[in-house]
Structure I
Amino acid sequence: MNFKRHWDGRFGCQSIYKKENTACQLIEVDMLKLAAGQSFTYEEKDKEYALILLGGTCSVSGEGLDYQQIGKRATVFDGPATAVYIPRNRKFTVTADAEVTIAVCKSPAAKDFEPVLVEPADVIIKDLGKPGWQRQAHFIVDERLKANLIYVGEAFVEGGQWASYPPHKHDEDKMPTEGFLEEIYYFEYDRPTGFGIQKVYTADGSVDETYTVKNGDFVEIPKGYHPCCCAPGYKNYYLWIMAGENRGFFMTSDPDHAWLNK
């Protein structure tokens, strides 16, 4: 069982997770990197999309949508994201105005909604945690935006801090305290040598995985608790892509560590 994958930074469209080859059945992820003037077209049936611009500028056009020269950051560390939500069964084309890197997040879709451009000013920013597990969470494609399953944000973690901590999970439907949402993390660091540690484990021990994560790494979380930490001296960014019927932070803490929330 290996939940970790890697994107090598190449130009073009690279499929990282597909339903046919992943434990997560509600999330697919492509990494799309285009040089200035290059284009890529998507036309996949019954999927909704969240395009998260990691860096650079592009235009996105298609049926009922036309967003020109969007994107205001050069890297993920240059401020909040620009994003585009695209509903199901819409053919669309991404054209790079300057070199651009996009995380293309997809989920199954049964209902139709409207396309939405999320500007950096629309991103909700919250400081979460306590000393030792502090991080800044950015909510991008969240409850404010009508969608089927997809729910996406970013987190920024200083060196020596933990995130997704105390360990929590969201793999059972026990609303309103816990909802079932699959999740995938994508990691970057402020220096090429940066790294962190990601765990994925279940209470019964059927899953107990620990990974060293570096720039370009992904970890999927089909179930279980999933704390991570950033090595001292570095800054960590991770994109969190969630999908489920209950879009939101409906989670429960590992009982062994729940006392930390008091």
Structure II
Amino acid sequence: MNIDQLFGQIPAFSTPLSPIEAVVVPDSWSQGRTVFGGISAGLLYQAIVNQSETPLVLRSLSAHFLRPLQVNTPFAIQVDILRQGKNTAVIEARALQAGAVCASITACFGVARATKVVVKAEDQHGMRPPKRGHMMMKIPGVGPAFLRHVDLDIVTGGLPFLGKKSATYAGYMRFKKAPAVVTDAHIIALIDCWPPTVLQMFKGPAPASTLSWNLEFIHPHRPIAPADWLAYHATTRQSDEGYAHTEANIWDAEGKLVAISRQVVAVFA
């Protein structure tokens, strides 16, 4: 099942809002014992978009992964509008499986408004685009299954669990099978495909999981072409007491900033 088929499980708008039942993610999109977090967040976001009567402009998204969301097992999605104003909206979506909330996102939307204050994003990545499209970061028996669906080109950093000194990643990413159209849901799923920055520092396998994830989308930005590479640069702000705090910038093919990602990762080693 490719990315478009996954998102295609989410039905279109209906009134009143009612739970979306029987969403299933196959094990090819797994990450350890759970559904890949980027897919969980992307599906929840797609549910929000499909349940909206009007187009929404995503400004920020906060995701929490509470317990494993099982692959090959149906789950429901509940969407709640927390606030709907003239200029902004705050909408929450939750994935429920076996009567428990497994993942949730809160998305904040805001219409564009005229302003006298404009500060352009100045961060640049300085990397050359990849010449090949098959650089998959997969360690047999260790790497998560979902990596078969994405291309990753590492420019800075290394494979997890090889005892590197670096806690930084830089490179490029895209889906191996290009989607028909790249939406914000696709970008959300793709951004999360990189491993936590600190895993490359461990000398052997060590479990880790995202505790919270915050995304800020930069507008305006041009549409992302299906085969475009997105550039990625992630740094570790601090790591201690079993928690790593990371930040990342994401740019489009023209070097324009598209999103800012921040994560708190629990590391069990």
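Coordinate-derived values only; no laboratory data. Because the structure is predicted, anything quoted here is derived from the model rather than measured. Cβ atoms are built from the backbone, for glycine too; each structure is taken alone.
Figures for the structure shown
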read-out	value
For 26.4 (mean count of other Cβ atoms within 10 Å over residues 42-49, calculated) the corresponding structure among I, II	II
Which of I, II leads on distance in nm of label points 7 Å out along Cα→Cβ at positions 2 and 202, largest value	II
For -3000 (helix-only ellipticity at 222 nm (-39500 (n - 2.57) for each DSSP H run of 4 or more, over all residues; to 500), calculated) the corresponding structure among I, II	II
Structure with the greatest value (metric distance in nm of label points 7 Å out along Cα→Cβ at positions 74 and 122, set I, II)	II
Identity of the structure behind 60 (criterion: percent of Cα pairs over 20 Å apart, for residues 10-161 alone, calculated), options I, II	II
